[in-house]
Structure P
Amino acid sequence: MTSITVSQSAIDRIIELKQQEKNHHKFLRTSVSSGGCSGFQYIFNLDDKLSKDDIIILQKELQPLVVCDNISITFLQGAVIDFINDLSGYYFKINNPNAKASCGCGTSFSI
């Protein structure tokens, strides 16, 4: 069982994106890759294909809303996926208790 939380604002945004895409089978794929200015970076994509090693973090009405691969999930234990909409723009953000440092833009972190 994963301990990743998805905020209500992130859930609302994912549902809105699914409606805009007119594809109710799409979900937010959240992953971690090497790179970025702090060593690792968060990647967010809309996807509609599950892989055998995917972990469904959140589902609604039997459809996945947020999915993560089993390698990335080790970096995200205890994290909160949020959606921010403010004067600087709108974006998904991860509040990750495992990150020892992060860059100013918030998309890159180190452990």
Structure Q
Amino acid sequence: MQRPSEIEPRELELRLQKGEPTYLIDVRQPWEHELVKLPDSLLAPLDRLSSLGPTIKPPEGALVVCYCHHGVRSLHAAAMLSAAGLPAVSLAGGIDRWATEIDPSLAHY
């Protein structure tokens, strides 16, 4: 399986600031999502992603950005979604890196 591309936190921040169509998918577990999450993200844990896949309907032309804690699970998720025909990438470094570089007010765990 080809390694999916990643998006850097600053690149994602710019997309969101510009209002570019972006569909955020959190592939962590529900307890992690409750601790800290990006706004307007869909919770779709990696272990259930294949069964949830058909229900994932990003807006037309949106880039699907998967994220997890450190960016490992989201790489797998992006590969699965890309194989299903969705334009998916992984947030490099996950929400941990986002919290460090973009929004230090977010909780680290």
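What follows draws every value from the coordinates through simple rules; no lab data is involved. What you are looking at is a predicted structure, and each value in this text was computed from that prediction instead of being measured. Cβ atoms are built from the backbone, for glycine too; each structure is taken alone.
Things worth noting here:
- Taking mean count of other Cβ atoms within 10 Å over residues 12-19 as the criterion, the highest value among P, Q goes to P.
- Entry that produces -4500 once helix-only ellipticity at 222 nm (-39500 (n - 2.57) for each DSSP H run of 4 or more, over all residues; to 500) is calculated, selected from P, Q: P
- Read-out Cα Rg over 2.2 N^0.38 Å, computed value 1.03, structure in P, Q: P
- Here distance in nm of label points 7 Å out along Cα→Cβ at positions 28 and 52 was derived from just one of the structures P, Q, and that gives 2.9; the source is P.
- Structure responsible for 33, with relative contact order in percent (Cα under 8 Å, 6 or more apart) calculated and labels P, Q on offer: Q
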